[in-house]
1. Comparing mean count of other Cβ atoms within 10 Å over residues 60-67 across I, II, which structure shows the greatest value?
2. Please compute relative contact order in percent (Cα under 8 Å, 6 or more apart) for structures I, II and give me the label with the greatest value.
3. Starting from the value 16.6: which structure in I, II was mean count of other Cβ atoms within 10 Å over residues 116-123 calculated from?
4. By the measure mean count of other Cβ atoms within 10 Å over residues 188-195, tell me the structure among I, II with the highest figure.
5. So if we calculate mean projected area of the Cα convex hull in nm² for every structure here (I, II), which label has the highest result?
6. Say we calculate Rg/Rh (Cα atoms, Kirkwood Rh), for residues 108-163 alone for every structure; which of I, II gives the highest result?
7. Can you spot which of I, II the value -11500 was calculated from, given it is helix-only ellipticity at 222 nm (-39500 (n - 2.57) for each DSSP H run of 4 or more, over all residues; to 500)?
Structure I
Amino acid sequence: MNAADAFRAALLAQIGRAPEHIEPGRLHRFSLNGKRSDTAGWCKLFDDGRAGVFGDFRTGTSGTWTARPREQMTPAERSSLARQIEQATRERMAQQRAQWQRNAAMLARLWEQAQPVADGDPVALYLRHRLGCRIEAPQCLRHYPGLGYRHDGELVGRWPAMLAQLTTPAGQVIALHRTWLTPQGRKAPVPGPVKKLTPTAGPMAGACIRLAEPRQGRIGIAEGIETALAACCASGVPTVAAYSAGALAAWQWRASVRRIVVFADADPAGDDAADRLSQRARAAGLVVHVMTPTTPGTDWADVWAIRDESEAA
C-alpha cells in the first residue's frame, strides 16, 4: 500500500470519511456528513509521504498520522515532522480565517435582507402556533420573506423563514439558525430538515441564541428556540437557546451569571447534555437547577402546549 492509500485508510478508520484521492503536499477539504456542500473535513499528506495531518474545522479537532511510530524515528525525523505539522497548521488556519471572513460577510447580508418580526407575518404566526399565545419576538429573531432551500446541493424552492442569530460569549454573530415556514406560519414542506445552520464565521464553542438577557444573575438555557421561549413563558426565567444538545453541553454563560436553570429535553441526549453543563457550571461555583419533563421524549415546548390546551378546554 502506498503512502496516500495508507493515509486515506487511517482517515477512514479514525474519522469515517476521507477524500477519494489524496495528493501529497496539498491541503484537501472534504465532507464529513455526506453532503456535497460540507467541507468541514481537512487533511494534508506531507510531500515525503511519511506523515500527514487531518481534522474537523467544525469542531476544531485534529490528529496526526505517521507511516511508522514516532518512537522509531530519529531525532532529526521527529524535528522535521514537527516543522511540517506547524507549517500545515498555519496553512489550514489561514485558509479557515479567510473562509470565516467570507461567511461573516454572507451572514451580515442575509441578516440585513431579513425583516424584524411583525404581527401577522409567518414568524409571528409560527411562534403563536407553537406557544399558543402571542409574544413579542426577541430582536435576535427576524423574518426572511423568501429564503432559498437547498437539498443535495440543488435549490428546490423558496419559503418564508425564521432567522435566529447565534452569538459567541464575546458577542460575535457566528451563524444564523434557519427555520423554513409556510406563509401561514407552519413548518414548510421541504424535502429535508426544516431547520439548518448557515456556515459559521468562527468557532462555535459556547455560542447560543440570545433570546433573553440574565436577570439578577439568573438565566435559563434550553436546546431549541421554541423550547426556550416556552420555558420562559411557563417559569418567568429569561432563557436562551443552544440549538442542539451538544451545543447546550458546551454553552458558556456570561460573567454576570450566578444561577442557571437548565430546561433539559427528556431524552438520553438531553440528559447527558444537561449533566455535562451542570458539572461545569457547579465546578465554577454557580447554582444550577435542572428541570426535565416527566414524560420521556418530550421537551418544555410540548409541556407548555399541553398545558395551554388543558386551560383552553
Structure II
Amino acid sequence: MPLPFDAMRIAFIANPYAGRGRTESFFREFQNSARDQGTEVAIHWTERPGHATEIARECIGNADVVCAVGGDGTVHEVVNGLMPDPIPLVVIPKGSGNDFARLFGCPTTAEELARVLAEGMGVVVDVIDMGERYSVNSAGLGFEALVTKNSRAIHHLRGLPLYLTAVFKAMLKFECPVMNVDLADGTTIAGRRLMLSVGNGVSAGGGFHLTPDAFPDDGVLDFCIVDPIGRLQILKLLPSAIPGKHVSSPLVQMARSSAATITTPSSFHVHVDGEYIGERSTLTFKLVPRCLPVLCLGNRATRTKSPPQPILSLPR
C-alpha cells in the first residue's frame, strides 16, 4: 500500500528484544513504501534501560510522529521523553503484555501503520504525573509490584502464563504494608493492604482488569485497594481479576480521584507501567488531563470516552 503523504518525519523507537525478529521485517516493508513517497524515516534501537526516554527527547523538534515499538515498558520510556508537551505517538505492540495498546486500535502491520498516518485520526489521553516520572497506563503498590519484579526473572513465558507464575512466586514471601491513601477530596483510606493498583487504563499484567471501569481520557484515576488476605484467598480472588469481577468482593475497595498521595511507615514495592522501580515510602499521583495524542485506527473500537478525532493534518 503506497503512502499517500510526503514530507513527514517519522521516528521509530524500538526495543530490539520485542517481536522476536519480526520487527525488522516490519521496518523493511514500511520503509520500502515510505521511500517511494519521500517520507523521512528514522529508526532508533534502544540499547539499555532508559535509552528510549533519551531518544524520545531528541525527537522533539526533529520528528512529526514518534512510533514506540515494543511493550508497555517501551511506551512508558518514550512517553517520559515526550512529556510534558508531547508530539503525536503511535504504539506498535510487540511486547509480552501490551496493556496500554489494548486501549486503542493500534497498528500491527506496515499497511495498518501507513493507514493510521494517512488518516491522522486518534485520541488524546490523560497521563499520570508521579513527580519522579510519568505513567500512561498503571502503577501498582505492594503485592502486585512484587509480582512484576518476579516476572522479570522469568524468560520462557509471555502474557498471562508469565504473570501467573510470578504470582505464585510472590505468594511464598510477602508482608502486607500499612498504606495511608489521601485522595483529592480529602478522603483518607488507611490500613494494612495486600496491594493498591492505580489505573489510567483498565488492565495490567498482560490482561488483569484491575480497574475495569477506568478510561484513559476521563480526567480521573481509578484505584483498586485489596485487604490483607492469605494465599488461599489470593488464589480464589485472582481468577475473578482477569475479567474485572473482583470489584464485587468485600475484600476489595474501589475509589476514584484526580490525585492521591500514598504513604507508609515502612516501604512498599512499586511498579509503573509494568516496570519495577524498587521500594518507596511515599508516592504522589496527579492526573494531567488530555495531554497525550495517540494515533490509532479510527475504525476499531477504543477504550476511551471520546471517539477518534483528527490529530494530524497530513500533506497530500
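Computed from the coordinates by the stated procedures, all read-outs in this text should not be read as laboratory data. Here the structure is a predicted model, which means the values were calculated and not measured. Cβ atoms are built from the backbone, for glycine too; each structure is taken alone.
1. Max of mean count of other Cβ atoms within 10 Å over residues 60-67: II.
2. II
3. Derived from the structure labelled I.
4. Comparing I, II by mean count of other Cβ atoms within 10 Å over residues 188-195, the maximum is at II.
5. I
6. II
7. I
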